[in-house]
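Values in this text are rule-based calculations from the coordinates and carry no lab data. In this text the structure is predicted, and so the values were computed from the model without any measurement. Cβ atoms are built from the backbone, for glycine too; each structure is taken alone.
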Structure P
Amino acid sequence: MCGIGGIVRFNRQVGNLKAAAIQMNQLIAHRGPDGEGYLLHDANETITAFGKDTPLSCIHSNLSYASRQPIEEVGEQYNMILLHRRLSIIDLNASGHQPMCIDDGNYWIVFNGEIYNYIEIREELKLKGCQFKSESDTEVVLHAYHTWGKKCLEKFNGMWAFVIFDKTKNMLFGARDRFGVKPFYYYKDKDVFAFASEQKALVKMPFIKTGIRSEAVYDYFVKGEIEYEPLSFFKHINELFPAHCFELQVDTGNLREERYYVLQTTPDYTRFDITQFEDAKEQLKVLLHQSIALRLRSDVPVGACLSGGIDSSGIVSMMDHLNKSNGNTEKIKLFTASFNDVMIDESPYAARVAEQTNSVFYRVFPKADELINDLENLIYCQDVPIWSTSTYAQFRVMKQAKESGIKVVLDGQGGDELFGGYHSYFYNYWTELLRQFKLGLLHKEMSSFLPWYLRYNFFLKQHLRFSTIRRMPAFVQYQINRNYFGDFYYLNPIFLNEYKHRLNSEPVPKNLNKMLLQEFSNTRLKSYLKCEDRCSMWHSIESRTPFADDIKLIEYAFQLPSNYKIKNGVNKYILRESLRGIVPDIILNRKDKMGFATPNSTWIQEIREAVRPYFDDSLKAYFDMHKINRDFNQMFNQNLGPDDTRTFKFIAFAVWKKVFGL
């Protein structure tokens, strides 16, 4: 797990590449405090260089990719610089240093991520004659590319963002994992191409022209979307989307991007068969076991984030079983966010899992005064405005993991999108049954979920939200939103009106698996994974997410019929049943899981005065500052539900604009 970056210039009038590369590497130093390296190239020469954080063992080793001279003493003639920050997880020795090369320097790589099945791929490559100098998965990626070209991506099980310099073709080949666990951003104009793991490393570059992209601001406040498009909050900064790769000709600047993978699902309704379900349940259990076993591969101890829900509890319980099976007696370190509010505190459930697995249990109690002290760092680390204070709880959990000596954690992100964990998914399943004229089963499912006086109200609200309103013209949607959502009152009406055309959207799928596929690919899950990556890497923690990147598990889950995922008014049905006897029943039988909830309303009220200075006239293009100044106390003193994040978004955006100087 690391940070990567690079700059290629096509116009020699673009100067100070070396200073820019050093600054870029410093801006992502938190992603890799264990090492620093550079590769510099022009038509005549390719060299390596080291920085102030490069270990002496990497400088003095006899490896062909060892850093040979300080970056400060390198000349300015080079047209390409690749850079790397290392967080040592696999192969802690100098042989894991990057940039790394093979084949006498014809292939170089900067790599961020983990290929969990690297041992199996390495054995396959050895049979083809490949020889290895390290024990790292990075070298496996290089040899895999050398052997199979871009088809190597089909072999990988894991999370990745990497760039390979193929000298034989004078080309950069880059790729991102299938579902967006690891980040990749880039900028390109006629003079320069630059890429990095985080946007902050690009927006600070002197040759990059950027600013606020108002379309993304509108989508954030009105549609609740973050990074659903390749262009996000920063103008001209592109996101390489998950399951995409690119080729860049270093001499001409010709860039070609393509999608290399498309996730498929089973949309057809099938009758529930108990025998087939039992077989599927056992197969799912095997795949979960294999997925977690792969993600325990590490040369440093592995801990886990534990919310008290099914996903993280299942991961921890299987970790414990695997450790005991392998004779590993070291206790797992678990990290849980806790609150002094019984309505949202789920740590008693987490404590039950910690007790059963005899783990070391760390509870973190984030508070409003700590939030205000960390607020600018929280927003800066995320690169873009965030949805809610739940990200701060995650931020503090990762901080505790670092302070407890842990570098790697497993997390349950992705389980809800894989198995239908959110209550809104009941609507998609019910409409699926309705379209199949399964009226008896529909009545049974609705009756099992809610009492009669609530179920039809729930269905009607979901139908209006996800189907009826979305079919209306944009100007009608605009008026409905203004009347229904009170926070729209504090947005600049000119801004709202200018971008109201972006409200045109298709109704959500009336099929559960199709809806899960939409949320799993480049939308909701990707945004959550972005928060996960930034919170963990800010504290130099590698977060591994079996439900979000294990290709075998994911593809299998998307072939399961909808009625395996929701049954008898219970979501995640097959996952619950596959974990029966492994996870405590008190957790498997829960129907009250809220998500990663925080005392959102209380916190907003407590930090109200502290955030007031962020709300000045520089925001007037987006906010109606007259109304905000007049109603400030009222605006930030509402009785919001724990998952009502709309008011916090005003705070997050105002802080983001300040910390990035926009």
Structure Q
Amino acid sequence: MVLGETMPRIMKCPGYSWLIFSMITLWTTNSRALSWDELTFYPTKFEAVVDFDGTNRRKSGSSRETEWRAGVRVEQDGYALDPGIALFHLDIEPMYTWGDFESSDMSQENSGELLNYLFQLNLLQGTPGPVGFDLSTQRSTNYNTGSLGSRNDNVIDTTRATVNWKNPAFPTNLTYEERSLQEEFRSRLSSAVSERDETLKRWAIKGRSSKLDLRLEHKSLDDQTIRDQDYEIDEANISHRLPWGNDSRLRSRFDYYDRTGFNANKRLTFDEFARIQHTPNLYSRTSYHYHSIKQNIKNIEHRGIFELNHQLYKNLKTKVHTNITSRNSDNADEDKWLIGLDSKYSKQDLFGASVMAGLGGSYQETDRVSNQEVVEVIDESHIVPLTGSVILNQRFILTGTIIVTDDTGALVYAEGSDYIVIPLAGDLTQLQTIPGGRIDTGDTLLVSYKAEPLPSQTFSTIRTNFNLGIDLGWVRFSHSDNVSDDKLMSGADESFLNDTRNTITDIEFRTKLATVNTVVGAARRFTLAGGFESTTYTSRQLLSWTTSSSTTSRGIQWNLNATQSFTEQESLDTDLYRIDLSAHWYPFARLSIHPTLGTWKRYDTGDAITGGRRDDEFITAGVRGNWRYRELDLSFNYHHDRRTTSTFAQPAGTTTQSVEDRLMFTLRRRFR
């Protein structure tokens, strides 16, 4: 297709006249169930929807974006002869969208048409016959047109058929599914058209009994465009459970995955686990794990674990454990063996206090032989702490290869807007999250990267851990200390080893007066990793109270959370202040209003991030609510964000500010 050529629609625009006529007919029909000798219709569900989403942004320039959606949804259920013989469901949703985008250098309007429908049919599911059938067909269409000639059309068709074998001992189902996607996109009238045309076919067998689970699946993708990303996938999953005796059991699991064609790889996993209750106070657990994966390089892992657990007077638990691991890959071969002892004491009422204490230690030897020049780490997991600082596990990381995603791997975060990369002493690497980005405290990150290999060496590791917790109701105290000490036995220099220590001390006071709950706490956290030290002091105050309620109102519940954090690092100190205020107000039984107000300020001192962020201020405010009156539902959400960032630069620093206001609401009207 040449530039300027008119882009054809994937299919003709759907005419809604027949659909509107059908909806009017259903709407004006008696809402009670209709029944004939062989066919019965349940009452029709009819819903009208109006959505609005508008955003104003101001940074170096300003922009405004709005989008409206309006449509209806019709649902119809019924059956033929009997619900157990033929039960059907029909769902139709036509929608119309329109919006506009304006900025200092461009203006564009767009409109779109959507039509989704779903038809499901269940046959013989409630009959005493040996088989039943589930059939469904679904289509989703979306046509969008912009004032500058942009077009985005896509059609997704899904057909599914399932045969269910109603065997009481081992019910099994066989499913065939075919999903096709057709998409055509053009950014403007003079641009070339990009196309996507693919079909995914899937066969699956699933069966389950009281002791056995089975799943066999085959997928194939036929990509009919020049991308040529065809592939086939075969999967098998088998798990077995065998209980015997008093609280003793054996579990086995086998997983096989083979992908050929685009992005080919093969994986095989086998797990065996046994728990044996020897005496009322003594039991053992034994497990074996095998995993192999081949994708560019081949990795094989064997791991065996044995635990012997003893419980004394229901308060003291002691565990002796050993672990043997062998990993072989094209990058490195590594063998480990470990033996450890852990004990845990818990008492619910010791002179009026709940007490928990633990003490443990282990000894491990590691023999590592490096084979290649680069180590590839895939999906290294980290939980983002309050300070937003994440230290990666490997040394000598090639920072240009770092990829950060969320815990699903689907969302890829951007360096510079979601996080920055900071080199640390000891050849370590730190990721620092940026306020206002898409990474929040408590999120799980998966980090993939390449690093220079560790040299061949043999070393020992001694780990010790201690924890103590006391809870008196009005006051809670906890302290934990985890230490790891590496010692070189042979091979390269000790600078390649990685001693660690994590020490956390926390105290918290709680009071409750009438409807007011107050929590005041402070904590200290010390982290040592590979010669890099970090100490964080945190204080927090939580306050919640509820106003008096009446016969028509549940009152207002207020929540205030204030946190201060001070982090001391080798060449960079961070001060962090955060306040969040929210309320839950229910003026009436079917009306809820939730205002929020939050502020964040972080200031860095030091020369470790010259050219990077120095000072952050982030203010957010908003209100969301829901109101329901008879068959009318209204939900709304207004959000205001303002972020100010100062950076280190020579000879003088720079300051930027961005402001965003967003309003969303949805109005629904149900007819029965």
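Computed over structures P, Q, distance in nm of label points 7 Å out along Cα→Cβ at positions 83 and 379 reaches its largest value in Q.
In terms of Cα Rg over 2.2 N^0.38 Å, for residues 203-282 alone, which of structures P, Q is highest? Going through P, Q one by one, Cα Rg over 2.2 N^0.38 Å, for residues 203-282 alone is largest in P. One of P, Q was used to compute volume of the Cα convex hull per residue in Å³, and the answer was 159. Which one was it? This figure was derived from P. Source structure of the calculated read-out (FRET efficiency 1/(1 + (r/R0)^6) of positions 459 and 627 (r between Cβ atoms, R0 = 30 Å, to 0.05), 0.25) within P, Q: P. When relative contact order in percent (Cα under 8 Å, 6 or more apart) is calculated for each of structures P, Q, structure P comes out greatest.
Computing distance in nm of label points 7 Å out along Cα→Cβ at positions 115 and 243 across structures P, Q gives 5.4 for structure Q. Work out the source of 21.2 here, i.e. which of P, Q gives that when Kirkwood radius over Cα pairs in Å, for residues 195-410 alone is computed. Corresponding structure: P. A value of 18.9 for mean count of other Cβ atoms within 10 Å over residues 131-138, calculated from one of P, Q, originates in structure P. Match the computed value -500 of helix-only ellipticity at 222 nm (-39500 (n - 2.57) for each DSSP H run of 4 or more, over all residues; to 500) to one of the structures P, Q, and report its label. Answer by label: Q.
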